[in-house]
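Once you scroll down, you'll see the structures, which are given as C-alpha cells.
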Structure P
Amino acid sequence: MLRQHYPSLEHGEKLDWIYLPEFPLPLGRFNRANSPVLFRLPSAYPQVGPDNFFVDVGLRLKDGSTPPAFNANAVSSTGPAPKAGDWGWFSWHPQAWRPAATPEGGDNLLVFVRGISLCLRGEESA
C-alpha cells in the first residue's frame with residue numbers, strides 16, 4: 001500500500017525500517033521543499049505501530065529556527081537511524097494505533113506516513 005504512494009521507497013532486509021528518499025514538505029514552512037524520511041518498524045509490527053521518524057539534520061523552519069520536537073542527532077528514543085546519513089529526528093508519537101486483521105481494515109504504514117505529514121505541517125502534536 002505504501003509503495004503505491006511512494007514508489008521509490010526502500011526498506012531494510014528484515015523489513016525493520018522504511019526510507020522515503022524525497023518526502024514532500026509543507027509549502028512555505030521549511031527551508032526546503034522535501035527531505036528524506038526514515039523510520040523504524042518495531043519488532044511487534046503490525047500489532048505495535050512505528051514511533052518517531054528521521055529527516056535530514058539540516059531541516060529548519062523557513063525563518064531558520066528549529067522545528068518543534070526536532071532533535072539534531074541520529075539516535076532517537078527508539079534507537080539509532082538504521083540507514084547511514086546525516087539525520088535528525090522528530091519526537092513524534094501517533095495518538096493511537098489500531099491494528100486490524102487486514103492492513104486496509106486498520107492502521108498501517110500509510111496511516112503512519114500521513115501522520116508524519118500532519119506533524120510536519122504542525123497540525124498534530126507529539
Structure Q
Amino acid sequence: MIAEKSLKEFIAHANNGSVTGANKDRWHRLGQGLARTLAQRMGLEDFSISSCKGGPAVTGEIVLHADWIYIQFGISCFDGKTQFMYRTCKGPKDYTGGMNRWMAFDKLLDLDQVAAKLMECKGGE
C-alpha cells in the first residue's frame with residue numbers, strides 16, 4: 001500500500017518534472033508501491049511490475065502489466081505530458097496492445113476512482 005503522503009510526493013514530482021538524480025530513485029520506489037496498490041484496488045491477481053530508470057535526461061517508466069491491461073507511469077521527454085498512459089493488452093507478452101489512453105497524474109489522488117476507470121477497459125478496447 002502506498003501512503004497518501006507518498007502518493008502526493010509521487011504526483012508532485014511528476015507534475016513539476018523533478019524526477020532526476022536522487023529524486024528518480026525515490027520516484028521509482030514510490031511508483032512501484034503505487035502500482036502494487038493500484039493492482040490490489042483493481043483486484044488483479046496475476047500481474048508484473050517493472051521499473052526502467054533510463055538515462056539522466058528521462059524519467060524512465062514504471063509499468064504495471066496484467067493479462068488485459070498495461071499501465072505506464074513516466075513523463076514524455078517530447079511533450080512533457082503530466083499524464084500516465086494505459087491501454088488494453090492481450091496477455092503478459094503483449095507490449096503494443098490497444099490504443100494508448102492518458103490520465104492526469106492528479107487523478108491518482110482518488111485511487112478507487114482511477115481503479116474503477118481502468119476496470120472499464122476490461123474485456124476490450
Structure R
Amino acid sequence: MKRQLLVSTIFILLISSCGRSTPTLTIDLNQWTEDRNGCLGLRSKMMDVMEREKEKLLGLTEQQIITLLSRPDQNELYKRNQKFYYYYLEPSQQCVPPTTGHAMQLVIRFNAMGVAKEISIE
C-alpha cells in the first residue's frame with residue numbers, strides 16, 4: 001500500500017512539473033488588470049513593451065495566461081476547439097464614451113490542448 005502511494009505521488013509530481021513556468025513580464029500587471037478594455041489608456045502605454053515580450057507567452061496554458069494577464073476582454077471559440085483571447089491595448093467600443101474605429105489588441109490563439117500557439121498585436 002505504501003509503495004503504491006509513493007509511486008502515485010511521484011507520478012503526479014512528474015506530470016505537474018512538466019508544464020512551462022509562468023514568465024515575468026516587465027509591464028505593470030496591476031495597471032494592466034485595472035485597465036479593462038483599454039478604457040483608462042494604461043495599456044496603450046505598454047504596447048511597445050508588450051510587442052517585445054509577447055513571445056514569452058507562447059507555450060503557456062490558458063490558466064497561466066489568465067493568472068498573468070487576468071481574464072481576457074473578449075474570447076472566441078473557434079473550430080476544432082481552438083480559442084482566441086483578446087486584450088484591448090487601446091480604448092475599445094465597450095468604453096464610455098465608446099470609441100470609433102479599430103482598437104489595437106493583443107490576440108492569443110490557443111490550440112485544442114489549451115496551449116498558446118500564436119501571439120499577435122492587431
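Each reported figure results from applying straightforward, stated rules to the coordinates on display, with no laboratory input. Computed from a predicted structure; not experimentally measured. Cβ atoms are built from the backbone, for glycine too; each structure is taken alone.
Summary of values
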{"quantity": "Comparison of P, Q, R - label where distance in nm of label points 7 Å out along Cα→Cβ at positions 30 and 70 is highest", "calculated": "Q"}
{"quantity": "With helix-only ellipticity at 222 nm (-39500 (n - 2.57) for each DSSP H run of 4 or more, over all residues; to 500) derived as -3500, matching label from P, Q, R", "calculated": "P"}
{"quantity": "When distance in nm of label points 7 Å out along Cα→Cβ at positions 46 and 102 is computed for each of P, Q, R, the largest belongs to", "calculated": "Q"}
